[in-house]
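Participant: Structures incoming, each one as structure tokens.
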Structure 1
Amino acid sequence: MKLLYGIFNRCYYLLAGLLGLFRPKAKAFHDGRKGLLRKIREQVSGSSPVIWVHCSSVGEFEQARPVIEWYAQNRPEYRILLTFFSPSGYQLRKNYDKVSWVFYLPVDTRSNARAFLDAVSPQKVIFVKYEFWYYYLTELKRRKIETYIISAIFRPSQSFFKFYGGFFRKMLRCFTTLFVQDASSAELLASIGLKDNVIISGDTRFDRVCQIIGKSRHFPIIEKFTSDNLTLIAGSTWEPDEEIIANVLKNFKKIKLVIIPHETSDRRIEHIEELFREYRTLRFSWFDRKYTSGTDSAEECPVLEEIQEKIAESNVLIIDCVGILSSIYRYGDIAYIGGGFGAGIHNILEAAAYSIPVIFGPNYKKFKEARELLKAGGALSVTDTASLYSVIDNYVRHPQSVKINGKICGDYVKENTGAMLKIINEIEKPIITNK
């Protein structure tokens, strides 16, 4: 199995180089690793002490962020090195100012793992959620370096728990401590002999979304667009999501829609404009950026008089830029989270934290928070146009249910915070105990 694993990783990198001729993300994955170890040696070697944090992509970074920022604020003697597996995570956070360095993760081979650790010499290592890399983990264990995984979640279908899973189980035994999200994950690990170093800490995403609320940005234009209207915020949408929303909104002319697609290429934005051609759509970029942020309310925006008519006659606002979704949910009454008609729903907690009810498609079962909010009544899942119509119609007819279900969501987020402190208290136990 180890031989196959090594061959697969090398072939994956080579294949990314070939696919890079046609696919920008594959090109970024391949090209970003050219000469990577040399860059790391030149920039990191000799810097000490170092904490290495590794994330797969953007979502995992958000889970790591509360821990990273605790160290940045409370343990400034550490320098933090952040690595990403995916181009999307690296490109979005390569200039993140709370860490000393941001790199791609070199391909997981024995020689790369040894060279990387020789250069970095981390004192502590934190992996996030689903990141299991055999050569890195076994080399970390061999060097007796503290290694943790945070916000991990396990399911019976994973290879760790199969009869053929010995190779994969070996990776789990390399961690100093496994911080898991729930009791079912801890029980699964106990079934394969991992118990003493497993801690149920919860999910750091809850801590992160609460941080976001406190630091959310103000957008007077969006505030004016949504004022005095029932507003649906559709976040991280894909084409199937947009199609059923367009079909349903034909029946609700007074609802305002703010739509934030998962991808904001010109082709995608033009497709959305065509889909909602019966409405008057606006692009967020239409407004001069200096008038869309930096003031506390719509009343303070100096040019609103000039554009009020345009805002008033429009029903759909398309956000054609990235990085502001989590702040936009504050302007909504209801949230629709995209991805449920594809590989899986995107982050529902960013919306739930603002105490608004959430709606999503049928592919949600891998997401614990979605299952729990459905059970509690704060979230609703839809399978087609008819079911989405039914949900929206009920909210229009019974506005009190919007507040009730929204409160369920907000309370759920608040009740599940605290994972970050549990993790820090354990990792820093010797230091905290001696204070």
Structure 2
Amino acid sequence: MFLKMSNFDPIEVATETYIYVYPIVVMEITRQQYAAKTRSQHDANLLSHSRTLANDKWRSVARTNIDTLASGAWLDLSKTSATMTIAKSQLRFYMYQFLDMWTDTYAVIGSRTVGNEMVRLRIAAASDTAVKSDDVDFLIKSPTPTTWIIGRTYTNGKTDLLDAHQHQDGVIIKYDHPDEVQSTNQEITFAANIPPVEQAAKLSGSEFFELASRLIAQQGVHLTDGSISFRLRSLGFNVGELFMYENQTADAKAAIDQAPKRAALAITSVSNSYKQTTSGWSIALDNIGTYANNYLTRAIIAKFGLAANPPEDSVYASFAPQDERLELDGENMYSIHFEKDQIPPARFFWSLTVYDRDGFMIPNELRRFGLRSCDNLEYGSDGSLDIYLGPIKTDQFPESNWIPTVKGLVTATIRLYGPSNDALTGKWEPPAFSRVAN
């Protein structure tokens, strides 16, 4: 009697394939949205900047922060490198995160890594063996020919915006050989105003797999993806070759048709099983920002927190409890009490932001979507801090410490930029929310 030493069940392999390629599809939809909004611009600087902090109108990425102004650029490095210049930051916190098309962060340039002096660097594809770097401070190589650069520039509010804009304007990215770059006016096949995750979910299995195969042919895979590449061959999905749904067996087609729902279930169920504190907070410290071969975690972050920072730069504590008894309903009033030694331990700054069930900011007349360490908060005489969530302001607490909510499920995120060692090792945990009588 022989043991069965392999499992090439088409349904299982199709689900694995979907999870494996999910991030590159979400990234492509995100890239196309950016191209649709910026393709009419012909500035020499490839970076575009947001001049205002995120608000309830932002719908392309869930759980955005209220601390930093966003900047972004998508680079095509297949034919040319690019040069990035960052002016002296005058002690202002900033960071530029470099992501490949698989959502892995392969570099962060900013206050933590290079300080506040002027920096010049060259960005090239990993395959570019002829790139020169003797005229720059750093050479960064992207694992994929297409790369997404996301900037975050700190601002403490309206009175500080002009200075923050000045810092943004001092960051410039230019192609070294712009004539070699393909036109950005390429075909746009996805809507510009629907979140990428929603559009990915609407693709049929055949559409999803065929798009993924085209993207992999363009972008390549990670050097450590050999094992899964072997496994996917059993489904007829050969990495680097275009996948044709119509050429597959009946069993493979049936498995591919089921893959979107089965993968979505796996992504959601595992994300819901993440370890939480007894008070309902989840703090992800492992395999965030860089994922190695943890494909399921990578897919989960692509779906629920695309472009998450590595923990060395920021730690996020998310409140979306598995225990329904801990859930927050925005029509009720809640408080969260931080003892002096519980206040988020961040070297740079921290914030607490609230969202609706889908991770988007909650509209309100104050245009207040959270509170930040730089805000004029009222602390207790012992150094403690109470923050309140609820639909109305009452005399029970200072307005400065109140975040407005509306009826419906409310989630929250605490962000620590420049987290302390206590935060990085899991020693620090946020306190629980408590119901307050209206």
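Participant: For structures 1, 2, which has the highest computed value of distance in nm of label points 7 Å out along Cα→Cβ at positions 11 and 27?
Facilitator: Biggest value here belongs to 2.
Participant: Can you say which of 1, 2 returns 18.6 when mean count of other Cβ atoms within 10 Å over residues 211-218 is computed?
Facilitator: Checking each candidate, the match is 2.
Participant: Out of 1, 2, which structure matches 2.9 when distance in nm of label points 7 Å out along Cα→Cβ at positions 123 and 315 is calculated?
Facilitator: 2
Participant: Separate question: If helix-only ellipticity at 222 nm (-39500 (n - 2.57) for each DSSP H run of 4 or more, over all residues; to 500) is calculated from each of 1, 2, which structure is the one that comes out at -13500?
Facilitator: 1
Participant: Out of 1, 2, which structure matches 1.31 when Cα Rg over 2.2 N^0.38 Å, for residues 163-394 alone is calculated?
Facilitator: Label of the source structure: 2.
Participant: Matching task: 37, 29, 19 is the computed value of semi-axes √(5λ) of the Cα gyration tensor in Å. Pick the structure from 1, 2.
Facilitator: Among 1, 2, the structure yielding 37, 29, 19 for semi-axes √(5λ) of the Cα gyration tensor in Å is 2.
Participant: If you rank structures 1, 2 by relative contact order in percent (Cα under 8 Å, 6 or more apart), which sits at the top with the largest value?
Facilitator: Structure 2 gives the largest value of relative contact order in percent (Cα under 8 Å, 6 or more apart) among 1, 2.
Participant: Could you figure out which one of 1, 2 the value 0.7 for distance in nm of label points 7 Å out along Cα→Cβ at positions 283 and 419 was computed from?
Facilitator: 2
Participant: Where is Kirkwood radius over Cα pairs in Å, for residues 323-362 alone largest, in which of 1, 2?
Facilitator: Ranking 1, 2 on Kirkwood radius over Cα pairs in Å, for residues 323-362 alone, first place is 2.
Laboratory data are not the source of any read-out in this text; all were calculated from the coordinates shown. Just so it is clear, the model here is predicted, and its values are computed rather than measured. Cβ atoms are built from the backbone, for glycine too; each structure is taken alone.
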